[in-house]
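Listed next: structures, encoded as structure tokens.
What follows is calculated from the coordinates using simple rules that are stated; it is not laboratory data. Everything numeric in this text was worked out from a predicted model, so none of it was measured. Cβ atoms are built from the backbone, for glycine too; each structure is taken alone.
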Structure 1
Amino acid sequence: MLDKIKTLQKELVNLDNELQDFLKTATTPEEACLILSEINFLKRDLSIVYDGYCAGVLQLMGESDGYTLENGAEIERKSGYDRKAWKHKDLGAEVVDKLISMSVDMDTGEVTKSTRQIALEILDYCAPSYWRIKELGKIGVNPDNYCEVGELKTSLIVRKSKN
């Protein structure tokens with residue numbers, strides 16, 4: 001099976017080179033768009049194959065949290081709830097309130113952090129496109145109070161070798 005995957009990887013490199021050459025030739029935008037649409041469909045099909053194979057690997061893994069492979073790659077099981085309909089401003093306000101209260105010296109009542117420091121510290125809990133669930137829990141904030149919580153989903157994370 002690994003031989004088939006290696007062959008496909010080589011063919012993809014060849015295809016990429018041919019596509020770059022094709023773009024340099026006199027072609028119509030319609031021809032280029034037709035090829036683009038087929039590549040998009042191919043990407044979707046590969047995603048379906050990948051998702052199906054991941055589901056099978058998850059079953060084979062049983063309760064294992066993950067593996068470090070001979071090629072240096074790491075496979076990690078990750079579970080999380082599907083969350084949507086966030087109340088971002090309400091959650092943000094609670095995080096700011098926590099950060100302010102955590103920056104008060106209990107002996108003197110003095111606020112030990114500047115507004116700027118607190119504003120930047122919020123990035124420990126909220127990235128531009130998502131809330132950091134574990135980090136919120138560390139300061140006692142339950143993010144599930146600020147969104148609709150769906151079903152638990154388990155997926156696999158694949159990390160390349162660091163070498």
Structure 2
Amino acid sequence: MEIWKIESNPIKQLIMSCLISIVGLIFVIGLRNADIHASSNIMAGYLLGWLLLLIGIASILAFTKQYITVDPIKRCITIEDINVLGSKIITLSFDEIIDIRVAEIGKRSNYTVTYYVSLRLKSGKTFPLFFPAYYDGRWDVSVAENRCSRLKEYIQHLVK
């Protein structure tokens with residue numbers, strides 16, 4: 001089996017963060033000279049602008065690109081997170097994994113369910129793969145199921 005590499009696609013996150021920052025900046029600049037004591041609506045708009053601006057900037061700073069590599073030769077999964085503050089690498093041995101399943105987060109009633117692969121480790125902890133970074137197909141359960149079954153094949157192939 002060959003090495004399986006997949007990377008997140010956080011461009012949508014970056015675009016949304018920039019748009020939120022721009023909208024916040026428009027409110028802050030547009031209402032900076034207004035008499036904020038004359039109307040509570042003007043004050044609310046001004047404060048909303050600051051809130052949006054801070055959320056947008058924080059989202060830009062939290063921008064993360066994630067690379068996941070499944071290496072059947074080394075028998076490990078390597079997760080590399082790269083952001084503006086640096087990078088972090090986590091390596092999980094195949095021997096540490098007890099169970100692999102599809103997990104979800106969000107509410108079905110809001111249609112905001114995100115699917116990802118969850119690893120249960122010997123230590124009793126669970127470890128999410130393909131989450132929280134933006135991966136193509138994260139809203140589609142079949143994509144998560146395909147990733148889950150592919151990962152199981154990699155691990156089971158080496159057990160034989």
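Name the one structure among 1, 2 that FRET efficiency 1/(1 + (r/R0)^6) of positions 94 and 134 (r between Cβ atoms, R0 = 30 Å, to 0.05) of 1.00 was derived from. Checking each candidate, the match is 1.
Taking 16.8 as the value of mean count of other Cβ atoms within 10 Å over residues 46-53 derived from one of the structures shown (1, 2), identify that structure. Derived from 2, not from the others. Set 1, 2, criterion relative contact order in percent (Cα under 8 Å, 6 or more apart): the highest-scoring structure is 1. Please state which of the structures 1, 2 yields 21, 45, 28, 6 when P(r) over Cα pairs in 10 Å bins from 0, in percent, for residues 86-141 alone is computed from it. The value was obtained from structure 2.
Structures 1, 2 were shown, and distance in nm of label points 7 Å out along Cα→Cβ at positions 78 and 102 at 2.9 was computed from 2. Looking across 1, 2, the calculation of FRET efficiency 1/(1 + (r/R0)^6) of positions 14 and 118 (r between Cβ atoms, R0 = 25 Å, to 0.05) that yields 0.00 traces back to 1.
Assign the value -13500, calculated as helix-only ellipticity at 222 nm (-39500 (n - 2.57) for each DSSP H run of 4 or more, over all residues; to 500), to the correct structure from 1, 2. Working through the options, I get structure 2. Looking across 1, 2, the calculation of P(r) over Cα pairs in 10 Å bins from 0, in percent that yields 8, 21, 21, 21, 18, 8, 2, 0 traces back to 1.
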